[in-house]
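All of the numbers you see were taken from the coordinates with simple rules; none came from a lab. Bear in mind the structure is a predicted one, so any value in this text is a computation, not a measurement. Cβ atoms are built from the backbone, for glycine too; each structure is taken alone.
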Structure 1
């Protein structure tokens, strides 16, 4: 118990004695974590936009004029389409629903010159991820075309393929960017903490020469690094809350539920940076 208390006291004493270097280290950790969380927020919002775009209707099936007015035919189509294994979701839009959607998107002025509802009933079909291939969709179109009451089938293959390629590239870029940022975080924190330990290198070596164990020498520095990481993480959280308040007019998801992981990341890299930094003086 005495050893633990000694380690904690020495960690706080080290923070107090090296005020300038401690301040620089904490600010470096805060800025780095802020950058990481900012990049994470941007990447997650871009992924959400791409996912929502990719989940729009893959296939639109328009019904004939007679089927658009015949509820019995519509019920048969709902049953037949719902049983197709490639289809994840099929949303039926009646003539009135199609009219209301156009009115909501473009305004009622656009429809003032129209005497009757010109829109056909339709199905907005979303496919399972594994079914979004040219061969599968071509086969699905043949089966849909054979159903009674189906008039026209539209599938924007080029647009969907473009979104899929964009998402694949985005995931690769995200992984690479994440690894680069984490490596940079480790390097920055490690080198910054190394400077604080370098200022006390004589103390470390003297303790080593008089017989102190590596663990006894290392623990205060490890706790000091973890404290710096903790304070940096808390300051980063405060900065993100302030940015959220200043940019409250921007409609994006801030993913505040992940903020505790920022503090945990700061503590972890503070520990890791201290571990690598102090090891140099214990060799």
Structure 2
């Protein structure tokens, strides 16, 4: 069993981004990421700080907008409109979830697709569907890098994705198709989940239930990617996969923490640099 080291691979990507950023700056082009946080959700605040740190490391200018919990949708849309028009801003990111008075969908659609470095805008999702260039949401894009940089052959392999969210499941399936895998998407209504998972050469789990996937779901020698992140009853971090039960049956697996997590921010940096290079 080999651990897929997300910390190491995300560091490689950030270092590559740093070089690309230096090259852009030498040409007089400075990438800038605007991050908008509404309210003071502690988890969101941590994410936003991590994004700022990553920007600092890579050399991307970081613009931070921290708005009060009671901000209206109109106020937020006005801010986004201003950032869309500002040529010095390369990427715009609104930290989700948003307070309940704000429609997330309206906010995602308000961001210019050219600055949508999260890859959530319908135009970018559509581009992914038809194989045109666009921004791909950071977690699935990061998983492709984890597989490629860990020398996992994707072409021709059976890939099962558990979860059909717009942020992970659906784009993940499309990206694996793009890499010529044969893809099955499973979800809460899937019949015989165990049987289907057992056929996967590459199993990607984004089900949102702690330690749900045990060795009964895993084919011997499979590659397992765990997207989940939870705290268990002892406040210990764990994923959607029961790591201890599964580890002796797999060829490669991502740990939690230190697997998929760090890749998300690394790919965000990549998207900001790419936006500026375009």
Structure 3
């Protein structure tokens, strides 16, 4: 009887396993294999050599680009966590009506009805030298001349990242907070805990799974993004995704594959470290 149930379970999981094998495992395996190939200016040839990795790790540009990638990911994480936690806390604990919670939550998702590219590019006329932000500040007398750093800078890149990915932090945190038993919060208040103490010692620990899930979403999305950095920095900044994109544009597929493998390993290490802090299986 037990073997029969196991067979049925494997049979039910077989379609998903086949899809994952065909569209995840095999492509990653192909990228890994190609990363060892050689390339000339006009051709690519199969081989097993470490030239791509040797060049990658010996170039100072690689370390600068990876540092920039981690910088973008960390700063974006700080802002998305701050905004996401605040929004989720307000929806979960200060909005009493469930219908109002649903309405406000759906309001947060409205920007996702448009393309990421459109939402990102919409910042350009707002932040430009003659854009709405500069013209408004000048008209108010706050500044005398347009601020150059509002656009095509690290500021604009991070602003776009926060705009694009904050919802990925709001959703899991809000979902976790809605599962918190409100009687625990009331018990903390009854025992003399202040609002800040209740937040830090009751709500935050119980929200850790949602925070970790949101962190994984945001960090992986930012580290793999390249189009946002390209447009919002005016091609003046770079991250690892941009490095891969440039190699592909130059038809240097083995070099791009090697960089992709290193990026994938880096992201997996980051996720592994995050999962050491909390068990998110309960959330899933």
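Things to note:
- Source structure (of 1, 2, 3) for distance in nm of label points 7 Å out along Cα→Cβ at positions 98 and 202, computed value 2.2: 3
- Of the structures 1, 2, 3, the one that -24000 was derived from, the read-out being helix-only ellipticity at 222 nm (-39500 (n - 2.57) for each DSSP H run of 4 or more, over all residues; to 500): 1
- Computed 1.62 for Cα Rg over 2.2 N^0.38 Å - originating structure among 1, 2, 3: 1
- For distance in nm of label points 7 Å out along Cα→Cβ at positions 34 and 138 computed as 1.7, the structure of 1, 2, 3 it came from: 2
- Ranking 1, 2, 3 by relative contact order in percent (Cα under 8 Å, 6 or more apart), the structure that comes out highest: 1
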